[in-house]
Structure 1
Amino acid sequence: MAEKLSEYVIVADNVPARAIIWSDPKFYVPVYEITKERTGIGTQAVLNTIREQLIVLVKISTKEFVDISTIEQVKDRFKIKAMELISQHLPDAGEREKKILVGNLIHEMFGLGDLELLLNDESLEEIVVNRSSEPAWVYHKKYGWLKTNIVLKTEEKIYDYASSIGRKVGRQITNLHPLMDAHLSTGDRVNATLFPISAQGNTITIRKFARSPWTMIHFIDPKVNTVTVDVAALLWLAMQYELNIMVVGGTASGKTSFLNTLMPFIPPNQRVISIEDTREINLPDFLQWLPFSSREPNPEGKGGVSMLDLLTNSLRMRPDRIIVGEIRRTKEAEVMFEAIRTGHSAYATFHADNSSEAYKRLINPPMHLPEALLGALHLMVVQYRHRRKGIRRTIEVAELVPVEGVQNRLNVVYKWDPRTDKMEKQGEFIRIINEINMYTGMNEVEIEKDLSDKRAVLKWMLEHNIKTINTVGKIIAEYYKNEKEIIAFARKNESPKEILGSELMKEVEALGK
C-alpha cells in the first residue's frame, strides 16, 4: 500500500500545483507527483489562438530574445497583452483563472512547460529528463532521487527546450555540436545532450542553485553544521591576506556553494574577475566584479573564446583576484596556476574525494602539472556529501607545504570525525602562519587574537540572522574599513541596524519570518 511521505504547494508564475511524494512498494524509488488544474479542451483551443495572436502583437527584437537580462521585461509585456486577450476571449473567467491561464502561456512560450513547476520547488536540487519515453526524475534534498509524473512526450520537445535555453546564453546544440553546457536566467546550470550521443534519446540535466546564495553564516549555523566557526575564521584570514585556495569534493558535494561563501571575505577595494565555462559564481553587489564565460566556436569553427583567452585578456584589466570556476580538464588547471604565477590570488573547485587524491590527480596524467607549480597553492578545503543522511560537511582543511626540491607535503590540519559529526584539529598550520607573519609581521599570538575577533564577528552575525550575501558582505566590508568598531559591536552583541541601514535590515527581518 502506497504511503504519503510529504505534500506541499508550489506556485510558478501564478500557476499553483501540489507536490505529493509517495512511497509505493511497487517501485524501487518514491514517486514525486505534480497535480495542477487541467485546462478544458475548449479553453485550450482558445489559448492556442491567443498564443498565435501574442506572437504577432508583441514584437521582440533579436537582442531581447537572446539577452538573458531582459527576459523578465519581455515576459511582463507578454503577461499584460495575454491578460487583455484572455479577457476578450473568455470574459466569464474569474481573475484567478485568468492569471493561471496567463502563467501557463508564459511557461509554454518562454519557459520549459511543466518543468517550470519543478524549477520553483525549493526542495529540489536536480531535474533530469533522460528521454521522451520515461518521466522526468528529480533529486529531492530529503528523499533523494524520485521519479515524477511529468513526461515530455517527444524527442523534438526535449530538443526545443534545450535549444531555447542555449540561444538565450549564446550557446547552441545541434547534430554537429550535440553537447551543451548553459544556464537559465535564474542561474541554474543546464547540461543537454542529443541522440545518438545519448543512445536512448535527448537529455536535459538542470542543477538548481539557491535563489538566495548560501553564505558562510548559513554554513556555521548548527542547523546546517557544514563547517565550524574556527575553520570559517581561518578561511576568512586566508582570504584577507590573499592566499590561494582550492575547494575539493565529489559531485554535488557543495564545492561551488562553498567557494561562493568565501567571496564576501574579499576586501571591497579590490577588483575581482571570474572565468568560467558556465556562470555559477555570485558576489556581493558592492564588490568590483567582472564575470566572464567562455564560448564554444560556431559550426564553422569560428568565434570560440577559451578560458585561456579570457585569462590572457583579464591580465590586462588589472585584477586583484581571479576565480577560475571549476577545474575539469588540464586547460582549467593551467589557467588557475598561470593566474597565480602572474601574482594574483586565485580560487577554484576541483573533483576529488580528499586533499591527497586531489594532489595526485593534479600531478599525474592527464593533468600532469609540475609539482613545483602546485607549490603556489596554499590551502585545500574538502567538501563531502553524505547521501544516506542528506548532509554536506567540510571534512578536511589541508595546506601544501613546499619541502626540498620540487616536492610538496600535505599538512591536514582539520579533519571531520563521522562518529561525532565534528571537525577535529589534527595539528598546527606551518606554511600559513609563516606566510602571514612574513607579509604582515604578525606573530602567532597576534594571529590567534585576529582569529578570535573574526570568530566573534561570525557568531554575532549568526546571532542576528545576518545571512544574505549582501548583508554578510556589508559587515565584512565595514570590518575592513573600521575593524575595531565592528569587533566592539560583536563583542557587546549590539544590534546591527546602525551598520546595515534600513534597506539591508529588511533582508535580515525577512529571513526571520
Structure 2
Amino acid sequence: MKNISLTIISILSLGLKLLSQPCGISQTLSSTQQSQINNILGPLDSALKSENLFKIDSLSFELKNVYSIQGGRPDGIESYYALVQNINWLNVTNSVLLSRSLIKADSLVYVNLWKAAKGMLPPSYQPHSLFLRTSAEIAIGLLKIADKETDITRKTLYQSWATKALDSLATMQIQTGPCMGAFPFPDLRTYGDPTFGPIIQNFMSFCGADSVNVLQNGWIINDKGKGEFKFDAGVIANAYYEAYNYTGNINYKNIAISIGNYLKPLKFNKNYNYNTFVSLGLTRTYQLTNDSSFLDRAIKNIRYAVLPGQITKGRWVDGHNANSRYHSIIIQNIIPTIQLIPALNIYKGSLNTMTYNAVENLVYYSHTCNSATGYRWLIKAYGLSSSILPQTLKDSITDLIGKHINQSAINGKYLDIPTMGDYLELLSLINGVDEIKFPIGLKVNIFPNPTNDITNLTFNIQESENIILSLFNINGQLIKKIDQGQKMKGTYSYQIDFSVYPSGIYILTLQTNRRKYSQEIIKS
C-alpha cells in the first residue's frame, strides 16, 4: 500500500470551538436538575411512542436547557491512553500478520465460537451467560480477515469457525410471538452480573405474572416493547448482512430480513443509541430487499429519536450517551443510513450536519484527550463523502486510524477481531486494488444467488462515476454489456434474466473510474 502519511492537521483547523468537549470531567446533576429531567422524560417517552415530532423536538429542547452546561458530559470520568505518533497505516501484508497474532492469542475461543453463539461464556462456557451479539460480531470479523488471508489453510479455518458460529446463532432466532425475528437475552442474574442483574430484576418485576412467559429456559424472549432487544437485533442483522455478502449464503440474507421485519414496527426509545441499532438493521434490510420502506423507517428513527438529543457541540445530552463509548457507537451505527439518504429527503441536511458534528467532536476529543473508545467508528467515518466531512476532518481521521493501528501492532491496544476485519476491508478500498469482490465500497446487492431465472442487482455510488456493467462467462468471454456511461450519485437497480443462459458460473463486473469489482453468480 502506498504511504498514507499526510501532514498532521493542526487542532486549530478543527475549530477549537468554545464548546469543545472537556477532558477528565463527568456529568454532575443537582437534585433539582434530576427531578426536572425525570418530569420531562415521561412526556418525552409518550411523544416518541406516538411519533409526535413537534413534541419530541420541544421536549428535547427543554431537556437540554435543564441539563445546561452538564449536557454532553459523560456519566463517569473516562480514562485516557497516549497513542503512538506514527500515522502511517500498516499495509495489507503486515495487517494480515497482525491478525494472525491476534487470532492465535485466543484461538480456542474462535474454535468454540459456535458455543458463544448459544450464549455460553468462555472459558468454562456456562449457559445463558453471554450476549448473542458477541458471536455475531466476531464471526463477521473472521470472515473479513479470511478474505484477505493468503494462507489457504488459515483462510479455510477462519471461514469454518465463522460459518459454524453463524449457523449455530441462527438456531437461536425467535421464531414465534411478538418478538419473532429478534434474538433472546440471557438471564445474567444467575451469575450475579452487577450491571445487568438489577436491570433484569426490575424488568421481571415490571412483567409481573407474565414473567413466566417472558423468561424461558434461561432466556428472556420478550422485551415487552421496552426496546431492550434493539441492541442485539441491530448488531446481528448487520453481521448477517455482511456474512451474506461474503458467503452468498441465502439463509444469512433471510435471517437479516427477518430481523428487519421485527425492527420495522418498533416504537422509538428514550435511549438514543438503541434507536441507532434499529436504523442499522433496517438499512441493511433495505440493502438486501431494495424495499424503500425499510430505509424510510431507518431515516425516521434517526430524525425522531437520535437527532433531538444532540447538543450543539456534537455530543448527546444525557450522561450515558455522552460517554465516548456510546457516542462512538452512535456514529458507527448511523453511517450506513446517512450514506443512503436520498438527495431530496427532507431530513438529509439536518442528519448530515448531525453526523458531521458527532464525528468532529469525537475526533477533536481523541486528539486532545487521547481516545479510549477504539477505532471502528473511525474506520466507518472514513467512508463518509466530502459533502459531509471536509478534507481537513478526513485527514485527521486518517491520522487517528494510523496511530491506532500502530498502537495495536505494539501491544494490541484497542484491537479485536471485528476491528481487524474492518481495517482489512478498508485497506481494500483505499489501496486501489485492481479487482475485489462486491459489495465492498459500492454497497452492492445481488439476489437471489444462485438463481434459476431473474437476478436483481442494486448498487449505490457515493459520487458521480463512469461505469461499465458487464456479464462474462467463467472463461472470461463477454456475454452481455448491461449498462455503460456516467452515473450520478445514487442507487441503481437492474434485473438480469439468466433463464436464457445454460447452468454454470458467470462473472458480473462493475468497472468504475478507479477500479473493477466482480461477483460470481451461479445459474443453477
When FRET efficiency 1/(1 + (r/R0)^6) of positions 38 and 334 (r between Cβ atoms, R0 = 35 Å, to 0.05) is computed for each of 1, 2, which one produces 0.80?
2
Rg/Rh (Cα atoms, Kirkwood Rh), for residues 46-85 alone from the coordinates reads 1.29; which among 1, 2:
2
With mean projected area of the Cα convex hull in nm², for residues 102-277 alone computed per structure, which member of 1, 2 shows the largest figure?
1
With Rg and Dmax of the Cα atoms in Å derived as 23.1, 74, matching label from 1, 2
2
Who wins on distance in nm of label points 7 Å out along Cα→Cβ at positions 174 and 446 among 1, 2, i.e. which is largest?
1
Out of 1, 2, which structure matches 10 when relative contact order in percent (Cα under 8 Å, 6 or more apart) is calculated?
1
If helix-only ellipticity at 222 nm (-39500 (n - 2.57) for each DSSP H run of 4 or more, over all residues; to 500) comes out at -12000 when worked out from the coordinates, which of 1, 2 was used?
1
For which of 1, 2 does mean count of other Cβ atoms within 10 Å over residues 246-253, calculated from the coordinates, equal 21.8?
1
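Every read-out reported here was derived from the displayed coordinates using simple, explicitly stated rules and does not represent laboratory data. Note that the coordinates shown come from a computational prediction; the quantities given were computed from them, not determined experimentally. Cβ atoms are built from the backbone, for glycine too; each structure is taken alone.
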